[in-house]
Structure I
Amino acid sequence: MDKISVIVSCPVDTYSGYGARSRDLVKSLIKLEKYDVKVLSQRWGNTSFGYLKDHGEVELLDSIVQRVEKQPDIWVQITVPNEFNKVGKYNIGITAGIETTACSPQWIEGCNRMDLVLTSSQHSKKVFETTKFDKADNSGKTIGTLQLTSKVEVLFEGLEVSKFFKTKSTFNLDSIKESFCFLFVGHWLQGDFGQDRKNISYTIKAFLETFKNKKDAPALILKTGLGTSSHMNTQVILDKINSVRSSVKGSLPNIYLIDGDMSDSELNHLYNHPSIKAMVSLTKGEGFGRPLLEFSAVGKPIIASNWSGHIDFLTQEFNVLVGGTLTQVHSSAVVQNVIIPESSWFTPDDIEVGKAFKDVHKNYKKYSELSKRQAYRTNKEFTLDNMTELLGKILDENLPIFPKQVDLNLPSLTIPKLKLK
């Protein structure tokens, strides 16, 4: 039986969250065994290439093609929606979605170019469905409404349980003297103090203010970067950390930086290191929050903002989800066609943040027991196998019937023998 042809345009070979999403999606399509899957490898910002070779993922390397030779039955793009374009007979846009309360008009227009949009969380789905803009003519008169017309479904980002799991760690943290460390994982994005989307600068200050002048204070480990690894970028991050430190008076706890690309195995061993006691993410917004899902599989406490995409899988009962308010996106964090100034995102409550840090540090055994229940939920409900099953169901329910290619049975012709006179 002929398989349905699928071309996936995505950053499959990059060290990025979208790269991980791409690899999982392609693996799932291949595993469904209904599709002839080819991949157009794309870049993702300034993140590094070479993931597939570094990790020996030969099956995905073999799926990569250099160009589209003919129109595929299904065209899949994994990217931000303003880049979505119709190429196939049926077109699917896949995006983590949006971290704020509204997306740009270019995103709505991009989604409307596709037959189906798959996003990572209920938060993102809601934003796509509720964002609306007035259309105006040249005189400024309202002539209609721009809103989502394409169908949108949630396809969560499944955990590959063979990569992230509880194990004895071999990660070397010998240079860190503290036996209790909070861990943050994520890129340091643009924005003034307290305005970068991952809220790293705020996290640093909140940690310092909470544990300054404390005996046997814990440490904070930042696994962060600016997209690509270089001595210059590392120094930029160190300068940012020192700038925040200089704003807090007193005897301050230690902050450590881990920079550079890491393999999934290295990350898993970092998560499992006995000195890593909890993960913290005071994020202003997530389309999904992949590092939080990975860390939750290990069974250690998580402190996170009680808003946006990661709430789909982080249960309030098992984690420390801090409250706060929605505030308008600061001008320093605006990204053209992505993070729009009219939108809002999360600002955590200072008192709740300080209480969360102190409580997890002081009552670690209590939160450690709860986190094991979160690990059970993660490994039961949010796996790559479950994501693959859901993807198959979504495709079965939405794809049209593609015409089968028919072989032409032409009559054989008898050609007489001819001889030149």
Structure II
Amino acid sequence: MPVVGPLRALYLVVGVLVGVLLPFVPVILSQRGFTAPQIGLVMALTAAGYVVGMPAWGHIGDVVLGRRRALQAASLGSVAAALAFGAPLALPLVAAAIVAYYVVQSGAGMLTDAIAMNALAARPDGYGRLRLLESASFAVAALAAGVVYDVVGYGLAYALAAVAAVLVAITCAWVGDAPRARLADYRVEAQGEPERAIPSSRWAGRWREATGSIGVAIGVAPRLLGVLAAVVLVHMGVLASFTFLPLRLVELGGAPSVIALSATVSALFEIPAMFAGARLASRIGLRGLFASGCLLYAIAFGAWIILADPLWIVISRVLTGLAYGSLTVAIVLTVGAMLPGRLQATGQALYGMSASGIASIVGNLGGGILFGAQGHSAVFAAGLVGALAATLVAWRYFPARGHVRVDPAHP
């Protein structure tokens, strides 16, 4: 398929974009004068940016510009925001700059996944082999960046993020895209296309006008709300750990390279999980794959409550890599199974909004309060409870099996 080669390159550069800056944001904020509760608040605000940005980019990608052009717009916008974050500004302006960066950069991963799901209409099991390239490039970029930041400090991170964003915008010019959605097609009167029909009891003109492609997606697949609830429950702990595990490592004497190594180990072990994820899902089901990821995270959270050696914490990141890869494949394929192809960007945006937005707001606000008042153990205990609850919810709403219903991308 002609779009797969450019998609490989796109996943590689998206991994670099994420790896050179995002793992280090909490520590950068700490070095620039933010306290732990303030860092939690800032990260919660960035998550609110995801809540706004992701569904907006999903609607823009599915309905307005197409997924490829929306990805280019999001990438170029992140260049300006990354450079603003690095500028010598007062703390409130620094916080505003990183929130703006998260808003514009939020479209990168989910728009790439939406493009991939359309391109892989005939072979959705190939998604994991594409997505693992992002994990691999993230691991290499994060580790290399951490070593460099040991020597020169974090000042270079902003420029590297801007360069990576430009590369994403250039690379996605060569990927294919599916036709844009016409929301008027998704209504009860749609004849001969039952996957587009929304029963009238779940559909109203004002709701449709107010929510755009989001309301259409939920009308087409009401069970998606239960899926998103499970996503939020597990990702509250996952996103809190992205913020507070680096702070815990610093608390234990970890240098930037240790923080980078922690992120790298996790990313490297995402690769086998993503490579085998679709095949494993065919045996244990999409809900079984998701539940496996939740349980692995629960074990990791429990370990972090008691571990006090940075080396053992880094080693434990093997579990989170396997868990995160399993969760990602299970959720992306579930969205692909529940929604038609022309709503894939919206569906992936709802996933991202739930995981990186709503869950992050709760996880970072609550985590900041818990970390400041009771330390790391309370943060990770809450994450453990959320992961176990997500397992129960997922068993009710995730499909046991799923065939991806997507429209093929054109070259």
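Between structures I, II, the calculation of percent of Cα pairs over 20 Å apart, for residues 174-301 alone yields its largest number for II.
With FRET efficiency 1/(1 + (r/R0)^6) of positions 6 and 86 (r between Cβ atoms, R0 = 35 Å, to 0.05) computed over the structures I, II, the top value is the one for I, the highest of the group.
Looking across I, II, the calculation of Cα extents along the principal axes in Å that yields 64, 41, 40 traces back to II.
Relative contact order in percent (Cα under 8 Å, 6 or more apart) was computed and gave 16; which structure, I, II, did it come from? Label of the source structure: I.
Please compute distance in nm of label points 7 Å out along Cα→Cβ at positions 14 and 326 for structures I, II and give me the label with the greatest value.
Going through I, II one by one, distance in nm of label points 7 Å out along Cα→Cβ at positions 14 and 326 peaks for structure I.
Work out which structure the value 18.1 belongs to, where mean count of other Cβ atoms within 10 Å over residues 158-165 was derived from one of I, II. Going through each structure in turn, the value belongs to I.
Upon calculation of Cα extents along the principal axes in Å, for residues 70-317 alone from the atomic coordinates, which of the structures I, II produces 63, 43, 34?
II
In this comparison of I, II, the computed figure -25500 for helix-only ellipticity at 222 nm (-39500 (n - 2.57) for each DSSP H run of 4 or more, over all residues; to 500) is attributed to II.
All of the numbers you see were taken from the coordinates with simple rules; none came from a lab. Quantities reported herein were computed from a predicted structural model and do not represent experimental measurements. Cβ atoms are built from the backbone, for glycine too; each structure is taken alone.
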